[in-house]
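Heads up, there are several structures right after this.
Quick note: the coordinates plus some simple rules give every number you see, no bench work behind them. No experiment lies behind these values; they were computed from the predicted model shown. Cβ atoms are built from the backbone, for glycine too; each structure is taken alone.
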Structure P
Amino acid sequence: MSAALGDALAAHPTAHWTRVLEQAGIPCGPLNDVSQVVSDPQVLTRRMIVSARDAAGNELKMAGNPVKLAGHADSGTRDPAPALDADREAILAELADD
C-alpha cells in the first residue's frame, strides 16, 4: 500500500496534490526542505531570516525574532556577537555588586 501511494503521489508535483486536497476540504501543506523554507515569500516578508556580520565582516544568516508586535519595528539585522571575553570585566563587576 505504501509503495502504491508513493508511486501515485510521485506522479504529480506537490502543488498539484495541495490543490486537489484543498479542493476536497482536506487541510494540508507542503513539507519543505531548508532551501524552500528560507526562500519562502512569507518567511522573507515576516523577516524570519535576518542577517548579521561577524567580527571578520562575513554575513551570517540566522533566525529572526518570531514575536511581531504592532507599533514596534522589526529589524532585518542583528548586531554581531561580542568577541570572546569582550564583556568579561563588565559582567564580573556587575556580579560583584550583588
Structure Q
Amino acid sequence: MFDLTRLESGQPVQAAGFIPTQWYPTVVAATSKDLLIATAKGRGSGPNPKSLGKTKDGRPRYPYVAALINGSLGRIALVILARISRILQGQCARATR
C-alpha cells in the first residue's frame, strides 16, 4: 500500500504497508467499498493427486501440473483494511528480518 496523499515531487515513495494475498497477485481493483485482488496461482498446486492410471509401459500417469493450479479472487473491505493496516505492516517487518 502506498499513501499518495504524502507524495512530494522528486521524493521516493515508501510503502505504507503490505496486503496479504495468495500466490502471484496479478490484478488489483477497487470499488467504493472493497479491494479486489486476483491471483494467477491461488494457493498453488500442492502435491499430485492419486494416479490417473497407468501408461502403456506400466508407469503411473498423473495430471499435467498446470491443470492443478487455479487462480483466485479475494475481496477485502476497505474499512477492515484501514483498521488492520498497522498490524499487517508489523507482521511483514517481523517476517523479513
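Some points to look at:
- When helix-only ellipticity at 222 nm (-39500 (n - 2.57) for each DSSP H run of 4 or more, over all residues; to 500) is computed across structures P, Q, the figure -6500 traces back to Q.
- Once relative contact order in percent (Cα under 8 Å, 6 or more apart) is evaluated on every structure in P, Q, the highest one turns out to be Q.
- Computed 0.25 for FRET efficiency 1/(1 + (r/R0)^6) of positions 10 and 26 (r between Cβ atoms, R0 = 25 Å, to 0.05) - originating structure among P, Q: Q
- Origin of the derived value 18.2 (Kirkwood radius over Cα pairs in Å; candidates P, Q): P
- Label whose coordinates, when distance in nm of label points 7 Å out along Cα→Cβ at positions 18 and 82 is calculated, return 4.4 (choices P, Q): P
- The maximum of distance in nm of label points 7 Å out along Cα→Cβ at positions 34 and 58 over structures P, Q, that is, the highest value, falls on Q.
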